[in-house]
Structure 1
Amino acid sequence: MSHLPGDPSLADAPGVRLAGTSVSNTESDPKSKRHAPRARRPRRPLGSAVLHAPQVLRAMVRADEIWLVVLAAFMGCGTGVAVWAMTETTQFVHEMLFGIGPDQRLSAMEYVDPYRTVLVPVLGGLLLGVVTLGLTRLHPRRTVDPIEANALFGGRMSMNGSLIVVLQTIMSNGFGASIGLEAGYTQIGSAIASRVGQAFRVRRSDLRLLVGCGAAAAISGAFNAPLTGAFYAFELVIGTYTLGTFAPVAVAALVSQAVVRALGGNIFDLNAYVPSSIQPLDYIPLLALGMLCALLGISIMRGVTITEELFRRSKVPIWLRPMIGGAIVGGLALLTPAVLSSGHGALSLYFSIFMPLEWLILLVALKAVASAISIGSGFRGGLFFASLFLGVLLGKAFAGTLALVSTGHTVSPAVCALVGMSGLAVAIIGGPLTMGFLALEATGSLPMTVAVLAACVVSSLTVRRTFGYSFATWRFHLRGEAIRSAVDIGWMRSLTVGRMMRRDMRTVRADTPLSAFRRDFPLGATQRVVALDEDDRYAGIALLSEAYADEDAAHTVRDIVHYSDTILLPQMTIKEAVAMFENAESDALIVVDNAADRHVIGMLTEQYALRRYSEELDRRRRELSGE
């Protein structure tokens, strides 16, 4: 027999009252009005701070996917402009601070003034630390990236926070830190998409898709590679691929590429000449190179963590850490300017020229250390392009070593460089198909792409089996976030115990004699009753079957209660609730307001929680399959 809140049969029952109701009538007591809680203000609806598009346009986008594609095209245009502007700005900063020409690239320089090489990263790191300190006080909330936004927040991103990330990334790269701009590209592209999606009040799944469109447009514009950008979005930002998501993502990537080229951007130009075919025997060393890329990628990710830990233990103020990191990077750059910035110019240069094996190995070590220290000391940016450059160096070093130890057949250094470039990027960034398409769009060679994909599979499997994370998900893990991809798990956090619990439970005093308890609760009236102590605090759950089985006249309800120490809190997620049910081996648990007061506010059954969990899983499955 079930009852609803406010059922008079429960309110009039002897020894029984509804949880959350008070014995006294506050409306009739004028003194109690002074202590009555104030009415809560209505919560501000999500997205209310966003300037919404006209209702007619919103209805068109929500009703027809064609208009969603059109919206993605406009976002691709905006992202392309942002990518071009960021690139030109950092190049201008390099020209002003390091004294290079407009057609030169910092990492490809043979000589840079030693004083500039050291002072610019040092003073730039100090300036970045001070600026970051000030911005943190103005905007204390942590900015989420596209992967975290899609996994936890339904695609919602902060535009102000993203602009701060873009500023920090431009400053870091412009001052010579050994990091790339790709993190800033995807941040601003996805933030633009998120803001536009919120303005059109699109559905949660469509907002996540638009965030992926922004990331695809960013990578496409940065590398002049629309397929690479599209599958970057599918593998890393959206988390899945369906026919329904392909059109918006592809259109955003194509439009961004066209915009960047129309503005005169020439960001990634790899003159790769590879053999027309790959010999079957070549796959053996190439697969070994893929495994070597995985090991180097893991070492770099661990190196970033070690660097951060050393800075924490040193008790150096956060705002001073970039200056120290800049001093180390500047010192390494005295050996070669190739460690400065992301390495666009150095990659194109070193890909096509011959270099001694010893110098290649030294350059790999210098660039890896510089990248780990740059990020670990507080410079803002990513490892996308740094991993490509390091992969090229590692591949050429591997080819040189193979030529020394092999007396017969050798593998082309260009082939090894491309395989190393893609394999190391997969190890650090993830996305084997993304890197396979990058190789295809850079070379136009299908046999080369097949070899790259084979090495990427080995690299990805090695990282997953030995480390388990990409660089982005590793950073989430260090913060305590259980995110392995961008697949939407935010609904688990929104599906809380407070939303699932029922409030129509029956309560009784724990000191009530069992004889009175049996009189007030006849068999069949309910399965369980919540016992409360003299202070109206939770005391346990009393089962009717045990009350009627216990014939001791001296026993009270307190003698038969269960789960007195096992409680649920309203903010617990469904995942935490299911774990509590399993540990307690109970089919129902009580929800209290907090662990200290233990005032009962509801009840949740395991059956209902599992049913809601299954319903949500099925709903997400239908969304992923495009149903």
Structure 2
Amino acid sequence: MGFEKLISMVTKELSGERTKHLTNVLSQYHRIQASKEFLTASKFIYDKLKKLGDNNCQIHEYIADGTKRYYEWYSPLSWDIKDGELIQLEPEEQILCRFSETPESICTHSKATDIEGEVIHIGSAKPEEVEGKEIGGKIVLTTGRPRAMIEQLKGLGAIGSIAYPSEERAQGHTEMIEYVGLWPNADNKEKSTFGFSLSRKQASKLISQINQKKKVIVKAKINANLYEGNMHVLSTKIEGTKKPREEIILIAHICHPAPSANDNASGSALLFETYRSLKSMIDKEMIEKPHRTIRFLWVPEFSGTLPWIIEKEKEEGFSPIFCINLDMVGEHPVHVGYPFTFNQSSISTPSYLNDIISEVIEHVKDNPAAIEQGGWQFPWNYRVVPYSGGSDHILFNDEPFRIPSVMFGHPDTFHHTNLDTIEKVDQTTLKRVGIITLATTIIGSSLDKYSDSLIKAYVTGYQKRKAKLINMVSTEVEKTEEFQDNEKLIHNYTIVEIIKKFVENEKKSIELMQKQFQALDRKIIDFLNNDLIQLVDSIQENFSISSNQDIETEYSTTFQQIPKRKWKGPINSSKLYEIMSSSYKLEKSSLISDKQFIKLKEFLTKSSGVYGGFILEISNLIDNTNTKLDIFTLLSLVNWKILEFQTFEDILLLFEYLGYIMF
């Protein structure tokens, strides 16, 4: 069967309308990790699975006490809230916020309080903004992240905090209230207090009163419980008939405050609709039962996924083959405005997955049957982008499983705010993303049915990548005219090594296809292998580059060094994001200077994006076997551009400074 026929069947079964209805229901729950209402939302989906006749669904329970460590990540503390409000008493009386009206207005993991206090403005809490101000016994108003300021505020004697969005974050939406969390752990739980979140418009009025030398007095009241408890993961599966230990993992995080409609009630609802549609297609005998097991996971983002992975790692024979993460998949093209993004799998896990998904998108993007009656009626705006972080797929791409893992989602101005509401969710978008998810899953779960279409999709992707490689080589060869003899020699050597690494990765992808799928067209496989054999010599000959000369011993030795991991499991990405933040300060070190760090942070901010794709690629490639040369050359295949080697060296020095690696 070809992709087109399969997609036509999926299109008839999967519903964006149903998915939006469920998104709306889930958005009513205040779904904070390790909270009772998170469990209630999970049980709601569990009951729906049971009504469909699912006998495989289960709710896993894990420790959430702020001290339990899952790999390099600490579990959160449990937190439940009944109510809360912030009332201004002076210089005027007004209700600033209520939890019952705007759940985001109470910072998650706030302690219970009932107190009056004076508000003092400290901007972003930089030293110069705090210096000279009497903060003891007061409530600070700040654009800084209270989560990162627990120790600082305790040291200054602050009794609580009020967060508000920066000018950049609130641009065009001064009424926006951010989702802000304190997230204390067992070490700083006693130092943590409470927090509220207001809009920039509200904060501006308070700041104006403070600047006029008026005392701003508020009454803060929160009825909440911060305690050592449990967090939960909901899972189910449709078991494979031939290779049940090989699993395709579909994952979505339920967590975040109400409403958080797109982030991520939309992904959680679409995951359920994907399950429902797949089961229905099997029951109606539209498709045969999958040969591989298809796993469905509803999780608290990161914190719940990690213990589940640890649990499965211990399970004998468990062999996942790829992962699709559904994170913010329903954004309305007008009300939100950003395109759908397919975040590809990492360069560290070469496979056929990106090519299958790209080909499926081609069949869906202009398909009139993928448009819902009540949804967006026009062509699809989408982007295919390199690997990036930000959600659970990165945990599967890294150790211990190292499987190709992708994310479907959208950029979204309104995510993590009170403005992430149901009217910003579009039925057609949900249907289109659902079709891609389910079609890709069915293709991957079959050993032989889609082999012809799969190999053709791979060839299409391979030809595009080869064209990008040739264009990159052409550009880089031109640069060598500006270099001195030794620099030219090293640059040419690097170009040839990149071509070799390209060939190596493509061969790994072909071998993976042959291992996982039967009935692949042998003629096409032979064509690909022959083309790859000739590629290195052909490019060298046509661009007059040679790698036959020896490079200086200094470079040769450096290239062959192997950075060794000092961490276990997936890297804690929150620490990497912290490095790129404006508030991160470098301590004095013999490894890296302030000047190097400033330059490096500027580079990483530009190249890594908000969720650190480039720096995560480096951490993925550090696997205790890859040499510096291996990592350096593979990175060139991410953005099809050779990185400055000194910048690469500085990144590794930063990793060493942070205690991540050793040589």
Hey, Cα Rg over 2.2 N^0.38 Å, for residues 101-180 alone derived from one of 1, 2 reads 1.10; which structure?
2
Can you tell which of 1, 2 yields -13000 when helix-only ellipticity at 222 nm (-39500 (n - 2.57) for each DSSP H run of 4 or more, over all residues; to 500) is derived from it?
2
Source structure (of 1, 2) for Rg and Dmax of the Cα atoms in Å, computed value 26.3, 81
2
For mean count of other Cβ atoms within 10 Å over residues 109-116, which structure out of 1, 2 has the highest calculated value?
2
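Just so you know, all these numbers are worked out from the coordinates, no wet-lab data involved. Quantities reported herein were computed from a predicted structural model and do not represent experimental measurements. Cβ atoms are built from the backbone, for glycine too; each structure is taken alone.
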